[in-house]
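Several structures are given next for inspection.
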Structure P
């Protein structure tokens, strides 16, 4: 696990939490730094003046701790969409979530134009079953307006006792009026990896990257290989569609599962000496079998690390639509009894040295999912490039990609195309050799 940056997140997971890492930064003092510090202290005096005026003159007696917490969160959220303050409770929740079990609705969310935006619903959770879709905007929570709340405040309101109902008001592209969805809160147990045999092909769906992901992937590959038989097995489909990301060390482990050598990912911070590179170790769990990775507009962060690594090494064919485009790394910095801050500290780069920030992974084979008539034009995500205040891309930004996974495999255009390609039933010039893992070398 990266010591400075252990977690990749698109936003805040309702009822969820994260791991924490500590980092010690050297303190370099110079004349220029002292001059800058003097000006900074003047600005802090301004903050103190405003704080005292609010305390003394506001129409009602404010909560001092709440004022300071809001000021800290405002400072962090002004940097980019993924930096924020976590209260002690939110911090504890985040630590629980990375272990794969938490209470909530089961949606990955971020903030957009003051509203809560659904990045993706998690498979088989109350939100997914109630019909919440990627790209939905939540405007009201139990009749209370979301505008004006911080992301953490909105998430906190969506949490609650198990078996209690919550009404969220949804604004969805393609529908003229907002509408209400009632969701029953439940314990969300994240089984991050599921698998099955598709006759002569192993299908593995990874819904997020928590502490259980690599072990689940390994078990899924072993069981499907045994069930199908190595002599009959045509290859594997790794489904990362609508996977919002998670732990960086798990993304590295999953990538390493298919690679024998070469770089998996590098992270680059503000200073040159902060660059870190992570390389594959010998051993391919699939013994070189062909691999197709499915991605869409809801595939973000850690998902994009895996797709980018396997694509650059020509170890897998990437099929679907352009991914979300979150190419930044967040460090969780504990503040003792006062919670923690989630701070963007680096960008990550694929083995070929490409940043996908605000651009996403472009599939080798673009295949749009056939949609039910009522969803046409309503399941496009804006991606990272559509988030206000996002880190700028290197080069031209791109946004907007389909984010829909049909519940019935029979209706899954992308999955069925991948099956045909692995079985050789459909030729496509964009289909690269998938057994060459040396396209990118150290």
Structure Q
């Protein structure tokens, strides 16, 4: 369905509500694929580096490089999206992640740690793009349903995110048949998944959600709403007070989550568990990161982002305490701790995203979102790098407990923001 275009144009504007439904379907499909690509590499990245270097102290470096690469990509995807739309920005990010996957496989075959670290940096593009896609789901959403739109995109990552780690063992076996080191096998899955996600977006993400949202806003400014169903679907984001709070929530949750998650497979490996056990724990963790998203989105839309952000800090504290107290040979307790870690991260990401999106004007939304995601990626890189050093110096329980206590900083930040409002 179409309607009158803004003054001075001839092209009709399609029904934003109908376009939003189509856009969400396409984003869901691409997120399923990219979730598999992201999770498969995360499962074995630290183990591959440990195997090459023979040292646990640098096992956190892959996570740091991956998130550092995602920081650079977040800026690039944000700027490309701001200028040309979400479709080219997201597709380019996933293709870059596929290139990084190919580089990791090559580095493993050549047993070249330098190439491995460069490739992991490039591979981080897939992680950044996977997160940036959540903003595309919110571009055309009604403000009262914005968090639920974000959560729809996030929950789609669950299927791929849970499947990917559990394919670590079979893809490793397949890689060995091809003469490729076992731990490089999951990156074969990553490369193919990222490439397919890019293809889906290039072919199917039409109309572009950000460009259409701007057209709707221009039509409303001209006094001619693009379509009755679009009334209130796009706002311009009044004020900037929420940017700092939203960014802080997502930065802290990312820092704590990456630090603990990165070293858990190494912790399990050091206690005699194989790749299958690590894959199961990470699969449950990633499932908890994304599967609760519909509930989280409803909670944010119903009760507000600040209350859910406070719940994030409390949940992350519980995860850190449990991970620190769990015996190293207890896969079940570590899996529960990682599930809580994922849930706390989900609370923080959905609430922080909604706060940011509600705050930033539409004209600069993609650019600002990219900058915020840079901060998130830097926090993840810091957590990944520091995690290996801290485990080598003080042990995994100290890392987990420190992360849990750090997450409590969200509570005074939320309280201060609520008081100002």
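Assorted remarks:
- Which of P, Q yields 17 [relative contact order in percent (Cα under 8 Å, 6 or more apart), calculated]: P
- For FRET efficiency 1/(1 + (r/R0)^6) of positions 272 and 336 (r between Cβ atoms, R0 = 35 Å, to 0.05) computed as 0.95, the structure of P, Q it came from: Q
- At a computed 22.4, 78 (Rg and Dmax of the Cα atoms in Å), which of P, Q: P
- If distance in nm of label points 7 Å out along Cα→Cβ at positions 304 and 392 is computed and equals 4.6, the structure in P, Q: Q
- Highest-scoring entry among P, Q, by distance in nm of label points 7 Å out along Cα→Cβ at positions 256 and 296, is P.
- Structures P, Q, by distance in nm of label points 7 Å out along Cα→Cβ at positions 72 and 136: label with the highest value: P
- Which of P, Q yields 26.6 [mean count of other Cβ atoms within 10 Å over residues 64-71, calculated]: Q
- Value -27500, calculated as helix-only ellipticity at 222 nm (-39500 (n - 2.57) for each DSSP H run of 4 or more, over all residues; to 500), assigned to which of P, Q: Q
No value in this document is a laboratory result; all are computed from the given coordinates. Predicted model only: the values in this text are computed from it and were never measured. Cβ atoms are built from the backbone, for glycine too; each structure is taken alone.
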